[in-house]
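Visitor: Structures incoming, each one as structure tokens.
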Structure 1
Amino acid sequence: MGQDKSLLPFRGETLLDHIARQVLTATGSVTLVGAPERYTGLGYRAIPDHIPGCGPLGGVHAALSETRAEWNLIVACDMPQLDGAFLNTLLSQAEQENCECLVPVSAPGKTEPLCAAWHRTALAEVETALRNGVRCMRDALKLLKTKHWPADPAWFANANTPQEWATHA
């Protein structure tokens, strides 16, 4: 994209504000994972990765390390079609499952681990995976008690180029 997608304008606010509002609707709280200085003044709690340089799985680790909640929505900031009702349903479904991670499946074989419900007990396995060099989210999910949940692919549409972004904004 050439710039921080989270700060792109989206329907009168930033994409980050839009996604945070959807998460807040579903959970009652929002914590950003990333360099806290990048998010100064946005009004959200922000935490750094605890194990830097590990990509999205490192972000999951940081979030699970700091949570007090049993179930946690881990949501990337680049899915503008997500809404609070969908996220609430995902979280409610996770609370009924016997698993460590409930991952939406948007198409056969296409899991969405960056819009999933993670139980805080997954922390130990995520940390072990990171210490063993695992960086791929899908590889880490294989180490957890993971369940898949069918979901409409439209929720997960994102934009990685300015041209793709133009279709969302």
Structure 2
Amino acid sequence: MSQPKEIFVKTDRCMGCRSCIIACAVAHSESKTLFGAVAQSPGPKNRVYVEWVAPDKKVPIVCRQCEDAPCMYACISGAISRNEKGIVVTDPDKCIGCWTCVMVCPYGVIGRNLETRKAYRCDRCPDRDIPACVSACPTGALVYDTVPAYSGAVRKQVSQALSKAEGE
């Protein structure tokens, strides 16, 4: 099995534009278009959040797809499972709206749709090659890659910075 891809966050690059939030909501709308999403009722729900932790510091937060996912083990109806690609998903047909998953999520990224009384989470946009939030990010604050590839790119960047610093 190939390495699954993850969404990595480069907090130093986020400018808080919320393009990721809009793209996520549009990708999870019925029409898959901005105008259709705006007109949809109830409105589509985004699965990525941008938190402002200081006036000049914004942090995008997405489901981390925990290896030992507390939400999956806490779900009393069996609605949360890991699919064949390793993604933690919520089956809305099984969800009873008890919000236990919301209470145990260490990142606070499981949403509550009060109209449908169903929980929802990042599903990594299964109908897309690259999740909508990552595609929409104008600064590259969100990166979709495997752990080895991402770690290798970070090591290369650090090595170049260290090499440059030593040469000065």
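Visitor: If Kirkwood radius over Cα pairs in Å, for residues 82-145 alone is calculated from each of 1, 2, which structure is the one that comes out at 13.4?
Guide: Here the read-out was taken from 2.
Visitor: For which of 1, 2 does relative contact order in percent (Cα under 8 Å, 6 or more apart), calculated from the coordinates, equal 28?
Guide: 2
Visitor: Using the calculated result 12.1 for mean projected area of the Cα convex hull in nm², pick out the matching structure from 1, 2.
Guide: Structure 2 accounts for this read-out.
Visitor: Of structures 1, 2, which gives 0.8 when distance in nm of label points 7 Å out along Cα→Cβ at positions 18 and 50 is computed from the coordinates?
Guide: It traces back to 2.
Visitor: For mean count of other Cβ atoms within 10 Å over residues 42-49, which structure out of 1, 2 has the highest calculated value?
Guide: 2
Values quoted throughout were computed directly from the atomic coordinates according to the rules given, and no laboratory measurement underlies them. Note that this is a predicted model, so its numbers are computed, not measured. Cβ atoms are built from the backbone, for glycine too; each structure is taken alone.
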